[in-house]
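Structures given as structure tokens follow.
Values in this text are rule-based calculations from the coordinates and carry no lab data. Being a predicted model, the structure only gives us computed values, none of them experimental. Cβ atoms are built from the backbone, for glycine too; each structure is taken alone.
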Structure P
Amino acid sequence: MAEAAILRFSKIKSMRDLRGALAHNLRVQNTPNANPAKGHLNQVARGMDTIDKCLMIYGERLGEQTPRKNAIFAHEAVVTGSPDVINNMGKEQLRQYFADSLSWLCKIHGGSDRLVSAVIHYDETTPHLQAIFIPIDDRGRLNSRSVLGGHKNRLSELQTEFADKVGARYGLERGRKKSPARHQSLAEWYGKEPGARAEYEKLAREINEKKALLSKLSNENKALLDENDRLFQDNRYLMEQADILRASNRDGLEALKRRIRDLEAKPMPTYRPRP
């Protein structure tokens, strides 16, 4: 079976949903299908590492326009590939695959200035890119149709173009058109995998407990280091005082010796009885 290049789009329909998508991608909220022990491997685009920074970028691109009631506020793209290929790619090849994918996504959205957030996740089963764009048309207006609309086959055309222009360079082909396979939402996944959330929460608790223990040990170590510094300073002060006392005693002894020599050098007075 051919190894597929996977590209999915979803439409974000409110600012609340946008904030929620950013919180998920940046791992600000708990993500049960992600391994928190691998969170440090995730790669976040420069200048897009917090929700506030991403929303600031979004607001600058949106300007003063007021979105329509039924407007699509943003597009979220997910890029990955067949697990057998993605999980066996070298680190540099995988990085380049996602970089080429992001460049292509920026191009179809009208430029990199439409990019609001980009994160490569390595903390889930299969590495993938999640990128969020503000769909602005040539007039600077929110217009999802200018990218994803036009006719009913537009999404299918984009998937074909992505496979031909990006996926093919990495041994990935266009997936089966009109495949009955459907992406499973997180809610569905949680429902079908009742033990997954419990396992995640158990792992998260263990990690938090170890973090708390590490913090406690770190604080205790700092306190010991501070006490060691204090004792060192006290010891140095006592040594300095001892040096002063030794010098003082040495000076006093020398003075006493000189006094004795002076006395010895003087003639003793002759005793004369009174007449």
Structure Q
Amino acid sequence: MPTLRLHVFNTGWFTRQEKQLYLGGGETRRILPVLAFVIEHPQGLLVFDTGLNAAIATNPRSYLRWIDKRLLSYHSNPGMHLSAQMRARGLAPEDVTHVALSHLHYGHTGDLHAFPSARRLLSCQEWQAAHSRMRRLRGYLSQEYAALQFTLIEFSIDNPVTLEEVAAHGYGLDVMGDGSLVLVPTFGHSDGHQSLLVFLPHGAVLLAGDAVYVQESITRPVAQPHARSSDMAWRSLMGLRALARGDHNALIVPSHDDSVLHGLERPDIVMHREHAN
């Protein structure tokens, strides 16, 4: 299996009460990051989720219009959008060969146009959801993806049992054809949500997207509220926990909680904490 390196970027923040993040949470408000991930692979760079659009830092109300207040208010700083941070760290957006999206909610698709030559990977179910009549009320901002072409993936709804099963039986989509990057269905948060398994030299990392919001959901475990399908979201959470079972080095990293990486010293994971003001 090839040697990979994972880069973790923060593109902005939003604030939510804990009761909006997991069932049984309280009134405490938490500031959460909006993460985007870049994986160095011998065949090129793969991006998992692209974070917020650059306009969120300068004129969010004009860019998001009524969504900014009615759904969720995001904040960012100039230069925090993913492609700008990549260039500053010597990762050329032109070298991105694949962009895999957990789903098409606008906290994940903001910099999608920065990778025009990349192959974009999305589940069929998510593509259909993003073109439904109620899409704006469900967090979809079509200007970020409508003009782009996607490679659509047909997943079954079954969840895997272990990491060994993924590797041995070809579960999910083997993105690079070498078993190092595998997309798996984690439906529930949205109709076609997917997560990415990254088999790094020092242990697997499961990029969960919004299948879970925060680490509490994983460790307790406890469901997230307001999922499109509560039953499927719970099954996906259990599937993610099962994937990590048996590998004490495996990490589950949601797109809005990087706390499991704080203080971690691994040469195959790079946290980029510096942000523009």
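Just a few scattered comments:
- Among P, Q, structure where helix-only ellipticity at 222 nm (-39500 (n - 2.57) for each DSSP H run of 4 or more, over all residues; to 500) as derived comes to -17000: P
- Structure with the greatest value (metric distance in nm of label points 7 Å out along Cα→Cβ at positions 61 and 117, set P, Q): Q
- Answer label among P, Q for the case where log10 I(q)/I(0) by the Debye sum over Cα atoms at q = 0.14, 0.15 Å⁻¹, calculated from the coordinates, equals -1.09, -1.20: P
- Source structure of the calculated read-out (distance in nm of label points 7 Å out along Cα→Cβ at positions 93 and 261, 9.2) within P, Q: P.
- Origin of the derived value 18.1 (mean count of other Cβ atoms within 10 Å over residues 101-108; candidates P, Q): P
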